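*Asks:* Read through the structures below before going on.
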Structure 1
Amino acid sequence: MTLTRFLHRTTGTAAAAAAALLVLATAGCSGKAGGTDPGDRTGADGVRTGPGVTATTLTLGALTDLTGPYATLGRSVVQAQQLWADEVNAEGGICGRKVEIRVKDHGYDVQKAVAAYAELSPDVVALPQVIGSPVMAALLDDLTRDGMLTFPQAWAGSLLGKEPVQVLGTTYDVDMIAAVDFLVREKGLRPGDAIGHVYFEGDYGAGALEGSSWAAGKAGLKVTGLKIKATDTDLSAQVSALRTAGVKAVLVSAGPAQTASLVGVAASRGLDVPVVSSAPGFAPQLMRTPAAPALAASLHVVSAAPPVGSDLPGVRAMAAAYGKKFPDAPLDSGVLSGYHAARLMGTGLVAACEAGDLTRAGVVRAHRAQGSADAGLGMPQDFSDVARPASLKTYVLRPDAEVPGGLVTAEEAREAPGVRAYVEARTD
């Protein structure tokens, strides 16, 4: 069933009304334990609705960073998702309802995010954007209690296993397994070699280190892990430690500022080794800094998504529409990530509409019924198993200052050897 087909839902559809009556009959009035919320109701069109859904409006929420360390990412994601909402509304909305997105800025401050969620949550049906692994960790119990379908802009494996929380694509550990595989295949690392891993404290870094340590153990490599904070922007001390350890390569699971500092300092001090970053560790703005030559020479980026300058028709169309709507905004990976998340949220909402149930529980059920959701913007996603990543394939990208988004494909998406066994062992 396509999105366009269900943008205009006719009023009083008999099948929807029957489905709604069936759900009401089986669920009764037992509250959330029975799959319903006391605020759920059935509209004139036969569609069950709840918080965030009226007869004319479908309201989504975004908890983002517009003023903190990931402000560039936050702006890109917010604008990309607004582009999607405008496109959908131009075609009539979803289920005959206009889509609205309410945005709250938490500045990457957990306490502000908790307060923002308390203010936002009563009035939205789902969250197509929450930025930050620490934020998600703080909100996880509330999101689970509220049954709020949520797409984090965070990829920690610790977020798996929660019915309403959907990590899109791979997780940080899976990406680092792919990174180690790339270093062994393409950069000549051998058993006994040491690799450094510079990582943020918290779930982001901890998850990434788990993946690199597992893959290094399988390859006979040693990992020198160096934990840093988001406020650490001068990595001179870490580069010195890596030189002393004699590393043959470095992994980075941090932010763009940390990646630029590490690569730039390493180049100036003669630490000439390949560096592989998690996707959140790169931003195209880095290619306009003094670190650009060093980044182009030594950096690769592992990502569940293709570069925003990809030749995929869906990506090209999105890039053109985004450039027209936001001509002065950079086209970066956050644009693709945000737009992709919104498109996938849309497919779930359309499926929920088709089932006649736009309650929070109905939206989660419709979302989880998708075994191969494909928005034409990268890898198909399997949402049916809450305990596993939606995808196990990872692209390897490399910096290029001459292309939109600053990255080009070095390797097409592939599943690293052993990663499926690793995921199965974690979920058994």
Structure 2
Amino acid sequence: MAIVFNQPQTIKELLTQSLTIPEYQRPYKWQPKHVNQLIDDIFNHRTKPCYRLGTVVLHQGKDSVNGEEKSALNIVDGQQRLLTLTLLCTILDEAEKSISSTLLEHEFKSSVSIENLKNNAQIIFERVASLPATEKQDLLNFVLTKCELIQVTLDDLSEAFQFFDSQNARGKALAPHDLLKAYHLREMMDSTEQAERLHHVSLWEQGVNPDDDSANLHTIMGEFLFRMRRWIDGDYGIQFSRHNIDVFKGINLDSTQYAYVDAMLALDYAIETFNADPARKWDKQTKSYPFQVDQVMINGKRFFEYIQHYMTIHSSIFIGKDARLASFVEEHTKYNGSNRKGDSYVRNLFLCAVMYYYDKFGDVELDKAAQICYRWAYFLRLDLQRIGMESVDNHAKTRRGLFRAISKAVHPQQVLNYQPPYIESPNFDNAKDVKDSIEKMKSGSVNERN
């Protein structure tokens, strides 16, 4: 591993280095409890000759300043703690203003980071406001000269992330979407401009905390795309975690030369060429990559576009009163008992099946296909008294299931011809409304009404 430095560093030694927060970093998300815990730890150990605060992982790279490249230490792991320590030292040093750090010059673009920095600065200020000036100075000296972090600096970004992952495995794990964001941004480094990378990061962070009623990025990836990609393959799809993020990793078109990639490369080139045509400045028309949910993942910017594409599809079908199937979902998935955990699993199965059909055939016969999806998914509600995610998973990935039928279908009618299982007289009545809905769909009365 290309480690160029691995030594304890005081906070003063760290903050005086040329530290930068790279664009692939997640926002600053520390909450009051994390800040208070750090301050409590410092107060409790301030009589010690040395206090170790953990590890920071840095990548020794280049940073462009006014068109000139300069050496920089990009923070791979430790951003949250370093920013909080910078806030603490700056507030303790309010009178002298002798603290200087490149982190104080960083321009934060994420509203999440900005809000948390403001809130946490206020918390720190209130915690130390009552301290006498001499005690503030003593505390500042302790933090700067007695508190340490193990600085691990690597000259290869991939190696830095591998080291970070190994460190992270021993502590609190990052969310899988954070790991994927970093992975695909690394894949973009040699093929895209910084502005394009920042654009995708901005959309990504908006997806993490959307401003409207849309499902957030965690939900779309973990409860829809991950499950669909796995179920289509007849594989486990219960829980999306850092251990199965390979589901969202694929090929880099710039470096892969397999025969099956040629068609993808040609399509990618055609899209890029069309959108780069000067005529687009006149007609304002652009074309998006024609994604399919179960396709081989294209690393880099296409991954980010893929996620945004399916967030948009999910909203257009299900979210808001004007969504394509809003009334159907409202009428048939909300009933007495629909708030039970098992029923929410079945609802998700139904929505995933509809989304997969729409991904393949669009609006064609969508209303009828939604009925097939409903009858197939909600069969579980008639068949089982208690429903766990394992039951849903088994139903979804079976070879005779609807996902396999949609996968094999060439025309919508092949999906509409699918015969979901049915129970005429269930042994128990967990959801009478569900049985009534299915009966109406089987008799065709829903067809007539819709």
Structure 3
Amino acid sequence: MKSSVEQLTPTRVKLNVEIPFEELSKEFDGAYAALAQQVRIPGFRPGKAPAKLIEARVGRDAVLAQVVNDALPAKYSEAVEQADLKVISNPDIELGELVDGQPVTFTAEVDVRPEITLPDYSKLAVTVDALKEDDEAVAEQLEGLRERFGTLKAVERGAQNGDHVTLDLEATVDGKPVPDATTEGLSHEVGSGQLIDGLDEAVVGLKAGEQAEFTTKLVAGEFADSDATVTVKVSSVKERELPELDDEFAQMASEFDTIDELRESARERVAQSKKMEQANAIRDKVLDELLEKTDFPLPEKVVDEEVDGQLEQVLHSIGHDEEMLGRLLEAQGTTREDFEKDAREGAERSVRTQLLLDAIADEKGTEVSQEELTQQIIFSAQRYGMAPQEFVNQLQQANQIGAVYADARRGKALASVVNQVTVTDDKGAAVDTEEFFGEPAAPAEDAVDA
């Protein structure tokens, strides 16, 4: 097989491929076997008819077309490998004229990763916020633990923020009942803002047995965007009683014997959380610095596909209702043009990031182990609120396991760069990145000696 590459743009090439006819002998055998299962010839069991009879029945041209269709994927991949192309999109293939006994030719236009000159990582520097104790976060953790062990007690006073109330709701629009906004015995925490706008304000001050009326704009259902009159009746009001922060509480709510030990444990958890936040900030700032220090052209087709994918995802979530999309954008104070502009900017950054990190991974020979891939899958499943096996099944059905591997490889490549970058906090102190990003990489000459 002969092939040549024509550079159309810095990010797109045209492969010209010529396959000698004699190289298709295996494909002919496969084509006859496939057609033999489809063609019924009297006197022969399925799959047993001779090639000449099959050819006589379907025609030589049909056999040749089957051969070429079977051969193209492998021959295209072989041409890509021969040319050492870093392909990043599906090809647009155009088949030449098929002439029996003559070489088969085809062209394939495809997007490729542009040449990327990577910076000297040791010359990069980023600054992040210094770690500091957060007494407020520690107090919030302890308060959250108190709330978990709190009890609800009925009170006769009017409802206040933080109370738990039982409500009956009735809503009408122009006198017509709204079934979706009518319910009884609904439990609600006053001040949480988890239900309809205006409810919390109407409930505050109401005692059990009292009711109030307010107006709100409905956001979904048959009466979406309509002003509704809502009557709310309070059936009960309960306040949460919280246990004291003492040794007895520590023994009840944790493995610790004293409240001081429990408080110190909370302080350590907060400190570790702050370290992780700092690590995320380091990673993001190093990525920003890498993107700023590198400049390369983007494949427009890949960017367009990314933009189209974002738009399709949004439209799919609202049943492809263009009018609803317009209303949602208007409610957010933006337009379709601004939305698509933002989507393109986001897509360009996403594609640029992927190409850059792939180049770094190639430079460093980054590989992902099965254990690392499994961890990435588990993390992604948790992010989507799915069981890992269910997530894996969906990935396999969508043929997306490779995409998860690529993401894991990019993340590992970025982490390998961080420990070569100078990282300081805003107080001028050096930040040790080893805990989250591994040990500093050995110099290249030491690696060769090893």
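Just so it is clear, none of the values below were taken in a lab; they were calculated from the coordinates. Everything quoted here is computed from the prediction, not taken from an experiment. Cβ atoms are built from the backbone, for glycine too; each structure is taken alone.
*Asks:* Thinking of 1, 2, 3, which structure, once mean projected area of the Cα convex hull in nm² is computed, gives back 27.7? Intermediate results must be reported in sequence, preceding the final value.
*Replies:* On the way: 1: 19.4; 2: 27.7; 3: 36.7.
It traces back to 2.
*Asks:* As an exercise: distance in nm of label points 7 Å out along Cα→Cβ at positions 100 and 132, calculated from one structure in 1, 2, 3, equals 3.2. Which structure is it?
*Replies:* 2
*Asks:* Taking 3.3 as the value of distance in nm of label points 7 Å out along Cα→Cβ at positions 84 and 156 derived from one of the structures shown (1, 2, 3), identify that structure.
*Replies:* Clearly, the read-out refers to 2.
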